[in-house]
Structure 1
């Protein structure tokens, strides 16, 4: 917990210093007649709350009640006409009745947690060819998990910019701080031989302008994970056994998604955004996702965005509900995120882009409001999970 508090303080300080730095950058007139692109600052706040009765912490039964608050500051600073520095500081706090059941003592330290993260990156354009690339690194910390990451991307226009190829790669290096259910802390768990988790992701996307009204994007990739892929404090109950076991999953997992995105300008003020995704992984999960957005421009400043998403998932080979596993099972989990289910997500969004930008208070300040975005959505899953989520983002240019 002490590490989480220190990381939270670091995120606060980093974000605060970024805002001060942006507001103190020299004005355009002092850059020797070289036009300076604006510094973009986005402040994002997310709220999420859920309820259900299939907690993995208590073996697939019990409350899943959780509330999460997430705040992020994202800054994009131009260094010259072709390169930019990006920085992000964020933290989220949550309270969870589910993880509070790690111990028998209610309202313990496990009932809430803080996660803090920092990301730094560099973006570079090549105007003569239209190419661009980026790279970066970052890290996050919470009470039971530490993570560092590296990422890089490359963008290449094709056929006189009618098409484009985008490649993105990420690597995550994580370490568990092992917490076990209270009643199992004195037992032997011989299958846990590491506290590390490594994840590698590669995504390739091809974008193409079909005509003046229609654009198409096809993407695919592969992910590979290795290490401790189960959660040490997830219980699994077996018939005839007094004590539960700890969730056990294979130490390797591959994931393969493929998706199609189609944007169609229907005319007037309506755009249709269609998205389909197929997913398959080494745990036996298969999933289909369909999403539809219908942005409608109400006037030059306001855009209204209804959203609907449908998801269908086939269960993992290793999932069974409470008391559903065979005693001789090699791998087992009662986490309903690995189960078979259908889900629906329905929401609306509103985006405001002022025709005349509102300036940051203060005569000497150059800050201007560029956009405000609001989103609210409701999520329903066939296993009984219900969730509400909302987000707000303020965009500023300095």
Structure 2
């Protein structure tokens, strides 16, 4: 009996066919589940976009060569600069405030034209010469100040008054314009000094419209900036290049700037008083297609002969420091591209990045590179490098080495 019971208990502990099938079914489901996970992960990993490339840009500034020596005047002050770039150098690193005499008439013209612009096809409003204007004329004559000839009752346009201001350096023309447009010299002075402050000309102050006052002052660096403003004004730059003009009622008026007889000189203005000495701000076109304008300033000379001789020596020596500047040489790397899977390539230019300009200027570059995605072939164009302050000067950027897609192993092991 006991054996029977033992066999009975043994058979009772054995799984039934149904239980075995269920167990196998669960194992199959588990295997399928894990295989599904593996296949899903593989599918996701192999199809996940991982072609983006990290860019590292280089900041490259031109290392500047030494300059040829500038031949400065033996006395006084001086500065050299450019219409577009401003001040390059100061004589003896000095930038003292001093009387500027009739060079201030550039300020007068700038302020008048801001207050009352002249359209290109117009000569502006018409002014009538009064007896007070005649008295102003004679007041300057007895003080040996420069004047523009006028007649009582003469009708004269704003443009012709500006010519009388800038060519023969008429002190009376300066006063006529200031009182006409502002109501009084005091009102003009207030507006003019506000204009100077707005243009960050902190070393310049006007005490009159003509520059006859020794309290009308500036510095060489500020005068370079004023020259920039004058050259950028179409009306002023059109007038200061003239050697003469004929004005109805006044006759022929001549430009007192003797530098205009020199090749490519385009202005700007002389100045002379006992306190200021002989002064000159001048501009010279140069470079490819005369596309650049050099500006020079000389203050405090003892006579006109020395002043013009110094101006020509300054110009000749300064222009020797302009030329073609190689900012970046051919095959220069301007950055690099890196992939997460360990590939890298330099970004290079195949041709030199060059510009005509001041040789010791600091030329900075900026990069415009497209968003890179692998694969990319060696030699593909990927962007441009520009001069930071001149978008017209650029070179194409190329990929030095190929960048391929990641392999399967990297994709499977780098999903996250």
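Assign the value -2000, calculated as helix-only ellipticity at 222 nm (-39500 (n - 2.57) for each DSSP H run of 4 or more, over all residues; to 500), to the correct structure from 1, 2. Label of the source structure: 1.
1, 2: which one has distance in nm of label points 7 Å out along Cα→Cβ at positions 243 and 371, as calculated, at 6.2?
Working: 1: 5.4; 2: 6.2.
Traced to structure 2.
I have 39.1, 157 for Rg and Dmax of the Cα atoms in Å, calculated from one of the structures 1, 2. Which structure is it? The correct label is 2. Ranked by relative contact order in percent (Cα under 8 Å, 6 or more apart), structures 1, 2 are topped by 2, which has the highest value.
The numbers here are math on the coordinates, done by the rules we state, and not lab data. Computed from a predicted model, the values in this text were never measured in an experiment. Cβ atoms are built from the backbone, for glycine too; each structure is taken alone.
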